[in-house]
1. For the read-out distance in nm of label points 7 Å out along Cα→Cβ at positions 10 and 34, a value of 3.8 was computed from one structure; give its label from P, Q.
2. Work out which structure the value 0.05 belongs to, where FRET efficiency 1/(1 + (r/R0)^6) of positions 90 and 162 (r between Cβ atoms, R0 = 25 Å, to 0.05) was derived from one of P, Q.
3. For which of the structures P, Q does the calculation of helix-only ellipticity at 222 nm (-39500 (n - 2.57) for each DSSP H run of 4 or more, over all residues; to 500) return -9500?
4. A value of 14.9 was derived for mean count of other Cβ atoms within 10 Å over residues 66-73; which structure in P, Q was it taken from?
5. Between P, Q, which one scores greatest on FRET efficiency 1/(1 + (r/R0)^6) of positions 50 and 186 (r between Cβ atoms, R0 = 25 Å, to 0.05)?
6. If you rank structures P, Q by relative contact order in percent (Cα under 8 Å, 6 or more apart), which sits at the top with the largest value?
7. A value of 42 was computed for percent of Cα pairs over 16 Å apart, for residues 106-153 alone; which of P, Q is the source structure?
8. Given a value of 16.4, 56 for Rg and Dmax of the Cα atoms in Å, point me to the structure among P, Q it was derived from.
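Where a number appears in this text, it was derived from the coordinates with a stated rule and is not lab data. Since this is a predicted model, take the numbers as computed values, not measurements. Cβ atoms are built from the backbone, for glycine too; each structure is taken alone.
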Structure P
Amino acid sequence: MFFLPLKELMEIGFKKKELEKVLAFGSVVEKYIRKDTDTIIDLCSGNGLCGFAFQFNNLARKSLMIDIKQPKRFERIKRLFEDYGFKYEYFILDINADDFKLKDFYGLKDSFILSIHPCSDLGDRVIELALDSKIPFALMTCCHKVKNKKYTLKNPPDPRLMLYEEPADYFDLVRKRHIEEKGWKCYWEEIPKEITPKNHVLIGVKE
């Protein structure tokens, strides 16, 4: 079971829904993480809660957080988790930059990438970075738009959107097929829609 120090987090300003989202995400993802994982790479990490949460559950030894800017709230959350002795690094970088590569970071051999609700094509960028660096990942997708990355697939899903309950189902199925055609296993999980309607989780694991 996935845990968080809920009382302490709510005392520093976290809302119940925010915490429920991370708890639900962790609960579906934790079974895919190898026991010898050293580093959680939290992309589009925002306040860093996701990376810290997986350390809190003994799923990694340290976390690497990357986002284009660091929210002020990070100062409060880092003080809380520093009391647990957690190791982390936070880099203010644009993962969409042409010269950004995870391979430029050292010591990422036993790593796992996480990303909760990167907006629209940022989700595609997370997938691209994970596949390129051969690092397993879990992505909770968000803000699906027609402009999302156009994948060239050998076996594309039926493009008629009326066949799907929501357009997001089609877009994420395209992503899943792309991951699989690259030679990876891809698992589709969902968290309760009561927590967030953007509830799809794609997990990529190298075969």
Structure Q
Amino acid sequence: MTQLSPVRVATVHDRQAVVDMAVSAFAGDPLVAGHLFGPRFAEWGPLFFGYLFDVRVDDREVWVTDALDSVAMWTLPGGSSMSQADRDRLWESVRAQFDAATDHRVDTFGELMQALKPAPPFWYLGVLATRPQSQGRGLASSVVQPVLSRADEAGLTCGLETASRPALALYARLGFSTVTDAALADGTPLWWLERPPQPPART
């Protein structure tokens, strides 16, 4: 059996490696590399994933394999500890580089997500990514496990969205199921999934 790389909390020093990993993993994603950024994904994808990393890393809820080949970026049940003003400043510095059409698509997607997400508290899995050459080895399952276990202990739900039909099977194995689905303006399907807290395993 292949030995999996240990899982740990990411630090600011991991930023570039994590961003590169996420960009490579999402290169064929229907939502990020398709609907949102399209042919400009190589340019804007790193900005987008860099922002998602930056607003989570200080909360110590970016989990990576020690070899930096898989990452799970979570948002705390109470939301990010970074102030809204600081998050807004970071986001404005990113979106200032988008063209008007992309800015509109990102805004529309954000509004849709606000409508799909339940009221807190719940753990939000914003990004789950594994380098393409490392997929199929159970890394994604291992990198989400620390927070899934904490959610179970606290009796909290976990939630996420995906536009990747193949990813639904992975999430089902992790205990997630579809709560609702929607379609973006270009017809791209989108699913909101939730995982209720799991009972302790019987011994």
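1. P
2. On the way: P: 0.05; Q: 0.55.
It was calculated from structure P.
3. P
4. P
5. Comparing P, Q by FRET efficiency 1/(1 + (r/R0)^6) of positions 50 and 186 (r between Cβ atoms, R0 = 25 Å, to 0.05), the maximum is at P.
6. Greatest value across P, Q: structure Q.
7. Derived from the structure labelled P.
8. Of the structures listed, the value fits Q.
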